[in-house]
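Values in this text are rule-based calculations from the coordinates and carry no lab data. All figures in this text were calculated on a predicted structure; none of them were measured in a lab. Cβ atoms are built from the backbone, for glycine too; each structure is taken alone.
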Structure P
Amino acid sequence: MIHCYDEWSQIKEIIVGDCWNCSNTLDNTFKLFYWYNLSNKLSFNENNIKIKEQYIKERSEDLDNLANILKSLNIIVYRPDSLKKINRIQTPEWVSFDHPCDNPRDQFLILGDTIIETSPFIRTRYFENQLLYNVLWEQYNNGGKWIMMPRSRLIDENNNEIRFDGAQCMKFGRDILVNVRSEYHKRGFEWLKRHFSEYKWHSINLCEDHLDGKMIPICPGKILLNSSVYNKRHLFPSIFKNWEFLLHEDLDQTQENIDEIYLASKEINVNILMINENLAVVRESNYDTIKILEKAKIDIIPIIFRHSRLFGGGIHCATLDLNREGNMENYF
């Protein structure tokens, strides 16, 4: 059943991604979205870069382990279909290659009882959602609503469209915080406000795109906030004036490799998953993150979760909550 109004109440149902046959097509949409992390590697001549099989195998093992841990907590876990092979994809305007559903948080927003397919930034992810359609049809048949944002044609010269990821949003009951930086974001923000007027919508220009690469609400009244944006607390809407911001300084120490493209920033360690407001899933090597959370009286499930920067997502990115116990409450 689709029922999700916050980021911290008890998870009952969740999706865990799948990374088989992951590769990156270095077209203009890819470079535009990842420009910050690619600034020293935009001279790559390859059009398509296949991630090493060893890394895919290790990441897949860690995703499977995460799914099993969640099942052991009596959480219902769904998985996308695996991408059996890399396929050529095409629209009337362009040709690319498809991508597995490894970070489902990007392409969907679960809002209350509604599944929202957001409008992708990158051509290679244009048909990615179809790998989850078996799960989504099951949820729809069980009473969930299912809609789609107007999709961008993803042509270089067109700015009059929506390009928007679900990970730009954080849910706080009736209030939704949305990272809005570009005209693409503004159009997505306006679409959400127009279609879901029962919520209170708040915009913030905190980062390039995904909020969960900089912050995670861990319970009512507390936000884990990375040091890279900690001095931007004044940008938060006034409703957060009585909330506590926990300083997060734990950076990913993965060594840069000239042969690999790292799609997530060093702040990815903030990307944790709250099982409930007293329990978090955290990479076992994130020692400082664990200390911060334990100080806040939160229990930890430490897991191995390799190659988060390489695959462009941490534990939060690689999952998608479908059902949490919380309701549309007012936390402010």
Structure Q
Amino acid sequence: MKVLYHDDNDGRACAYAVQKLVVECHNAHFKPGESVEFLPMQYNIPFDAGSVEDDEYVYMLDFSLPVERFDEVLQVTPNITWIDHHESAMYKYVEVCKKHGERFTTLGVQRVGVGACVLTWLYFSPHYMLQLRRIDDNIDHGLNPHLGLNVPQAFKLISDRDVWRFDYPDTPLFYAGSMCYDTHPLSDFWREVTEPPFANPRVEEVIDAGVNVDSYRERACSEAEAVNGFDVYLLAESGAQLRARALNTYPTSSESFGPSDFSEYDILMPFYFTTDGFVCSMYSQTVDVSKLAVGLGGGGHTYAAGFTTKVFPFVRDAAGAWVVDESSIREAAGLGGG
């Protein structure tokens, strides 16, 4: 059994939910005696489809393989459970699933607007469909999608940040505090913050730790932004020019820019270099950055998305201003320039 999970808090929480609700409970989705391999995934890290055994159970959590890799896995096993909430991934496997026909029946759940960890917890819990309808009803009416759900408070806080809603005042501090702990899916952290699921003193400890972490991060990020931040421009789907603030930093998040007011910008765009190229994130309160990211070979959520590229993502225009080098990025991603 292979558990492929996005290597962030949302994805790690998903993987813990599978460990607790599937493996430990000997759920019907688990073969007794089967070995379990937890594999952290990032979109710029390749997955060896040849490592999957015949009819092996595979879980994709908060993550989706490239279509060609998914096709290769389907040729080996139909036992794939996919749980995801990235808007840009919702329909990526339609054609490949048609190709395999009756061999593959989609297991799992895909919904936008709520964290994958919440979806995973509910999927392997009683009254799953009733809870899913509650999510849909709340989102349809503009309400907090977590209202009334039988999900640990820690998962709600993680979900709240991951989908960029911030319905809970403790969400940023819980995220900041979690950086002080080992959050690998099999670490003690997850059991401690989910048992009991509500009024958990450990959750309060993490939030308290987040106060100091957040204070340090704000000061450090402000100093880094002053040195490494710069303005950059790119085009919206409509052709309108968008103004972004770019920042060379790691790790990337909207908090990377510190507490200063960046409301004059359409997008915040932190990025960093790896040996495989550049990882670029995009955050906004007004622009659907998932569409922009898809056009650059990436994807994500409406207001939080990203892409990876082999080329430096920015170039000077004739006036000397930095612009996103969309043509080179698309060409490097095999999407064609222009």
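Here are a few things to note about the model shown:
- When Rg/Rh (Cα atoms, Kirkwood Rh), for residues 115-170 alone is worked out for each of P, Q, structure P gives the greatest result.
- Value 0.55, calculated as FRET efficiency 1/(1 + (r/R0)^6) of positions 147 and 283 (r between Cβ atoms, R0 = 35 Å, to 0.05), assigned to which of P, Q: P
- With relative contact order in percent (Cα under 8 Å, 6 or more apart) derived as 25, matching label from P, Q: P
- Parent structure of the calculated result 33, 62, 5, given that P(r) over Cα pairs in 20 Å bins from 0, in percent is the read-out and P, Q the choices: P
- Taking distance in nm of label points 7 Å out along Cα→Cβ at positions 91 and 107 as the criterion, the top-ranked structure out of P, Q is Q, with the highest value.
- Distance in nm of label points 7 Å out along Cα→Cβ at positions 99 and 195 from the coordinates reads 2.0; which among P, Q: P
- Parent structure of the calculated result 15.7, 49, given that Rg and Dmax of the Cα atoms in Å, for residues 67-186 alone is the read-out and P, Q the choices: P
- Source structure (of P, Q) for helix-only ellipticity at 222 nm (-39500 (n - 2.57) for each DSSP H run of 4 or more, over all residues; to 500), computed value -10000: Q
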